[in-house]
Structure I
Amino acid sequence: MMILDARVEPRERVVEASARVIFAGGTIVIPNDTSYCLACDPYRSQAVDRIYAIKAHPDHKPLSLLVASPAEFLEYAPENPLAILASKRLLPGPVTLIVRRPSFLGDDVTAGYMTVGLRVPDEALTRAILERVGPLAATSVASTQTPADLTVENGPTRYDRESTIVDLTGRHARLVREGAVSYERLAELLGPIERPTVKVRSQS
């Protein structure tokens, strides 16, 4: 396993080292804005399988997709008015946006679901890597000690909370998980937001 410290290494070297690993079908640990993540080429089944194995990720749980820009995000939801609005007001940012899975994205990343969660990280280094290699399938990791072909160290992440997850597949945006962006802030930026339903346990 190779480790590069992005705080002392030139960004170009970090980006090119990441590209070599990804293009060879390997896995990398890179900083996101809310946590570090384990990532690979989403179109290489063996690399995706390695992520599931390394993380002991349940087969039924989908990975996220990291993309470099709001414009690239919209390639996955080109005719979704909520996605267009969210791309302008939330991205880049600590949010995971769920849209309907486009036909060009296979089952490996989404675990068979007809939706996919996308992120445009509020982290310049990660966006530079994504601009070089294209989208990456990813899952968060608790430590940079997670086994991977390359680990990019960059110190603490920008936000100390998990990403907010918003479902954009319906008529209104629906909050799936509140995180770095609050429900109130989402409502200011996107309009009406459906909250998760809370089941109340009956008293008997």
Structure II
Amino acid sequence: MFKFYDIQQNSDEWFDLRKGKLTASSFSVVMANHAKGFGVPAKTLALNIALEICTGNRQESGFSNSYTMRGHELEPFARMEYENQYFVSVKNGGFFDCGRFGCSPDGLVDEDGIIEIKSVIPSTHYATLQRGNFDTAYKWQLLGNLYCTGREWMDFVSYCPEFTENKRLLVYRLYKEEYIVEIEKLQIRFKEFFKLIDEIITNIK
């Protein structure tokens, strides 16, 4: 079960709620080579989470570039276009606290849907257009959001204002029922990852 917090993403309260938790943006790190042991990125992530738990201090990731800034700036326009195109109202995604992990979808739609918006550069958008499906680089984040929120479907939204009006918003829907096996793999891997975090905490203390 989860606890939902209707707060603004990137606010101080939002950052505080995420401390010491595995969050959706890092699910792909944990799931990399999930049939094998954890690699260096996952072990580093586990250490950072362990330190947050032990110290109560947020570990700075330091990850910010022109692409992430573009995403933040264009997200409101993508959401507005999505609402207009599908005649829906998108509510704040807030933060879903599932104990040791959580997620912040970009919006809630009706009672059973969520959206994840990626405002991308033209080459990335075109690759998604050619693929005719969601960008697999975000697979575990998307499925993790479905798992965390308990919602039945998610719309992956790729937005690029440089494209023509009829192609600047691409939407591909994922239904949770079609990814049961993958979500089970996610659950198993999470247990292994939390065990790694606990081992690190024991060593630190």
When helix-only ellipticity at 222 nm (-39500 (n - 2.57) for each DSSP H run of 4 or more, over all residues; to 500) is computed for each of I, II, which one produces -8000?
I
Consider the structures I, II: one of them gives 13.9 for mean count of other Cβ atoms within 10 Å over residues 37-44 as calculated from the coordinates. Say which.
II
Assign the value 30, calculated as relative contact order in percent (Cα under 8 Å, 6 or more apart), to the correct structure from I, II.
I
Have a look at I, II and say which one yields 3.9 for distance in nm of label points 7 Å out along Cα→Cβ at positions 13 and 133, as calculated.
II
Structure responsible for 4.0, with mean projected area of the Cα convex hull in nm², for residues 21-68 alone calculated and labels I, II on offer
II
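Read-outs throughout are calculated quantities, based only on the coordinates presented, and are distinct from any laboratory measurement. This one's a predicted model, so the numbers in the text were calculated from it and none came from an experiment. Cβ atoms are built from the backbone, for glycine too; each structure is taken alone.
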